[in-house]
Structure P
């Protein structure tokens, strides 16, 4: 069972590169084990803060960040499209370091879900001396192969929805679907950007729908949040997560091979199939892989396994 709901002890904004202001919050026990949570998306934000309920508030000092361009960080990507080029995995890693240094944390457990697991892995590979353990749910590495699967291959499972998604993309000759949506969301008039976001988010709702606890994207975000989400997701996915060759994480697992890690995936996760975590696990001696048979993408049983794993690591 989750821990009872509790609120942050302190929140704030920190100045980061290129004029970004990164929202951070801390909760739990200031004398406890430091732990960072990285949200999904890109662009989902921390939202309600339900992530905190996975951590024992008496044993963990819990840090959450709204990644640049979304949530309570400033400016929102939709308010500064001319700065979109400054939003990439490398700057997110720098933002995390700004927060870590501000909080005087030497090293921390790093956790994340979905895109948050990609960012957690990229951060750990950039700063392995700052990561004590990792707990990752709905594991992704945002490779070209994964992006092509989620935007093209999944159409074999949901052909009706994919046909609508593809027709609404407005893609040009030789343009991938994700590139078409990214182009429109980054540069079109606001009306077209909103239409593109609606179509994109409808597809997102479709490919995560096999989880028993599924809720559509439009029930998670209002129109403005949905536009932020679609803009950042397509920006990152069309650029292979800003990771060299779109396979940088899998190629560099040796750099974190010594860090204890927990990989948690749902067997019914169509969006992020178990194969990604399984490949990671093969080359990560200190990792453990949990496959949750009844779950889809980040389902409730996966989150319960996250909580149990965190309890064992503190």
Structure Q
């Protein structure tokens, strides 16, 4: 099992690096071809944060490991709230943006309900996938129709500056390198994950919920913790909310595009239930602490404890 374990480690490292290169290269290329900063923020940057999950799920679906793809989407959302926001809130309180309760949170709740309705028949069909992608397009315009055409949304100031200064040849080069590396690393990661699942006698769903989900959530965790340590943690909740929306609407439907994918009952009752529970926790904390203007360490402790309890449940059951 040494080689599959190494494949997972190497695959995750290259996946995280190549996703960053892909986003920068794609955004710079789009900028050179006249795409507005607003549109770049709406499409490339926003979807780019879910690039690791998208490529892993696509590769898993092509290889017939649809359970891993679904586990990746649900597990990443669980990790984003319980692990990423939990740890970040312990480091520094998370400011609550004024429009969050009126716009982002209702969208996340609605999208989560739609995902549950999709899973309730324990299968994801081609039509399910099409409906969710249509919801993704509608959500993109709904989320960004009030944005200002200022800067390249979703990127740090240094990254936005790097995009503006990158030549056309450099941007195309990084775009191609990013895509090739994403495809290769996703293939390596999925192979390793399936081999480990087989060797340990656990389902692909569980591997997707744990190793793969935590690994593909590392960019969000690293960025959120680094921002919190610098005092620039005002967009941490917004980043996670956006990432979770894209995971449900752009990642989870992918297996259904290739073949009708049977969903394990655990994915609905245990894993979707855990994701919805943590989502409701987050919405409740933002609502309760809205007057204080921030989600503090007590809420972070509860979210992290809930996540660790969920991992404990997975361990006990398998």
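Each reported figure results from applying straightforward, stated rules to the coordinates on display, with no laboratory input. These numbers come from a predicted model, not from an experiment. Cβ atoms are built from the backbone, for glycine too; each structure is taken alone.
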**Request:** Output the label of whichever structure in P, Q has the greatest value of mean count of other Cβ atoms within 10 Å over residues 51-58.
**Result:** Q
**Message:** Tell me which structure, out of P, Q, gives -22500 once helix-only ellipticity at 222 nm (-39500 (n - 2.57) for each DSSP H run of 4 or more, over all residues; to 500) is calculated.
**Reply:** Q
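Taking relative contact order in percent (Cα under 8 Å, 6 or more apart) as the quantity of interest, name the structure among P, Q where it is greatest. Don't jump to the answer; show the numbers that get you there.
Values: P: 19; Q: 44.
Max of relative contact order in percent (Cα under 8 Å, 6 or more apart): Q.
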**Message:** Quick check: 23.9 is what I get for mean count of other Cβ atoms within 10 Å over residues 187-194, calculated from one of P, Q. Which structure matches?
**Reply:** Q
